[in-house]
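Alright, structures below, take your time with them.
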Structure I
Amino acid sequence: MTRESEPYDVLVVGSANADLVIGVERRPGAGETVLGSDLATHPGGKGANQAVAAARLGARTGLVGRVGEDAHGRLLLDSLRAAGVDTAGVLVGGAPTGVAVITVDPSGDNSIVVSPGANARLSPGDIAAAGPLLARARVVSTQLEIPLDTVAALVDALPPDARLVLNPSPPAPLPDRVLAACDPLVVNEHEARFILGDAAGGTPEEWARGLLGLGPRSVVITLGAAGALAADGRTGEPVRVASPAVTAVDTTGAGDAFTAALAWRLGRGDDLAGATGFAVRVGAAAVTARGAQESYPTAERAVAL
């Protein structure tokens, strides 16, 4: 647990969900019913996932978010605290805990439907109240499973020396001032194409240049088994980072592990390409086990890949 006098290596502002996971032989098409495995319930949500992943790597970590006063909320708080995450910024009550219904096929690919619940009640006022926590943050990481006006309020409330990492998932149109604060904007192929729209080029390098043209200070594009691409608008051309070869079991939450690792290493002073290289290894380790938070590696395990 982080003491009140200590800075956060990473402060996550975001969602906390209960993940309801069902294994399927194949994901259903429109109007189709398929049989699946027994239902498994896991702690999840992009914000809680990132916080747990960063803490497991060794970062001093806190979470600002909301959960319900229910069994799913207790599950999430227990998981966060067990990982060493400071939960002083997690508000309880006002709506049921958010839920994600996830189907996972034999290749490890997943489809997800999210009911935001309490996450949708995380407000700009909550961000203002979290000012003392923000003041202790070296890096602030956020996503879009909370309201966009809350993310915009977070941008306005950032301390001048804090770095913002934003994963715009699920994708939504971003205000210019939010884009301008991103350092980096972390996207996968789908998110990059959504943001760029008709301006999307044919290669990740073209996507990165297009995204930088919209205002972020830097961009990281995740490429699945192919690794990632890092583009710092201050230093030059995009750099590709390869992923170690692994057998994917479940990709649920792997992007959150990647983003958490990236944020932590940037806060430690790594350059963008170096931090991305470490994050790729953490993401690769995460896909080799089932579940989201349960799969997150220690730094030693990631480096050993």
Structure II
Amino acid sequence: MNAAHQTEPRDPSDRPARLAVGVVGAGRVGPALARALQQAGHRPVAVSGVSDASRRRAARMLPDVPVVPAERVFERADLVLLTVPDDALPGLVEGLADTGAIRPGQLLVHTSGRYGTAVLDPARRAGALPLALHPAMTFTGTEVDVQRLAGCSFGVTAPEELRLAAEALVIEMGGEPEWIAEENRPLYHAALALGANHLVTLVAQAMELLGKAGVEHPDRMLGPLLGAALDNALRSGDSALTGPVARGDAGTVAAHVSELRRHAPAAVPGYLAMARTTADRALAHGLLKPELAEDLLGALAGSETAPDSETDPEGDGR
């Protein structure tokens, strides 16, 4: 190609801004998404935040973007990100619609996993263009969140006529759109919470128990193990199950429960629930032999009632 016709790649900041972006709710998600849109050539113009923490986060992630009341965000923005807790979203939308803050033709995007676009119906009646774009990602409130959006799946729900707009916004933020039907949003979100939120609880609990067992660096011990387990599970599903439950080692499982009762009784209900679920799935997929499953499930059932003899040594056994 002739050098005179070659063009240098342009920095996103050099491109004309296409949409003025506002954020209502400066939690961990909103500023990160606005920052990602900024890198794609859009222009953050306003952010609202109530707590001191949210204001500091907005200043860190979106420097020079003014922090204003929510209604002022709507005055300035073509695209408004509603990044508030799920339970607060319906009331917020109704309130904004009732006060006339929403302008016809304004793109209104919420990031709730639980809701589709029906929750935005009051805004739609006011002329807004509703989109539900939920990033399937955990957020820290720092710059690393923007980097993690690269390749991140977004659960997308939108009217058919806004499908292309929804896809374009997700792709510009570095994500991959995954279409979720309106009626499937709660199930979709439950699946993500089961996998990600409960994983944090399990890992934190495992590190705590390893610490009680004398392990100096529980994170170092668990890191390679959990990384391999996650990779195997994503590749092979239930076929990746290992450990005493999948093997039917009833004695080992009973010993686990006994030790947990002594050192971490709060962990027992979770262990029993997960062990039963694991046993059911291992049995259904042919990993746990039926002849071993009965003893294993019996041990789990017995473990649930075992503490009575310890808490009431003078009891009559009835």
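Looking across I, II, the calculation of relative contact order in percent (Cα under 8 Å, 6 or more apart) that yields 17 traces back to I. Looking across I, II, the calculation of distance in nm of label points 7 Å out along Cα→Cβ at positions 111 and 175 that yields 0.8 traces back to II. Looking at FRET efficiency 1/(1 + (r/R0)^6) of positions 167 and 287 (r between Cβ atoms, R0 = 30 Å, to 0.05) for structures I, II, the greatest value goes to I. Match the computed value 2.0 of distance in nm of label points 7 Å out along Cα→Cβ at positions 23 and 95 to one of the structures I, II, and report its label. Of the options listed, only II reproduces it. One of I, II was used to compute log10 I(q)/I(0) by the Debye sum over Cα atoms at q = 0.11, 0.12, 0.13, 0.14 Å⁻¹, and the answer was -0.84, -0.91, -0.99, -1.06. Which one was it? Corresponding structure: II.
Which one of I, II has helix-only ellipticity at 222 nm (-39500 (n - 2.57) for each DSSP H run of 4 or more, over all residues; to 500), as calculated from the coordinates, equal to -14500? The read-out comes from structure II.
Any read-out appearing in this document is the output of simple, stated calculations on the displayed coordinates, not a laboratory observation. Nothing here was measured: the structure is a model prediction, and the numbers come from that model. Cβ atoms are built from the backbone, for glycine too; each structure is taken alone.
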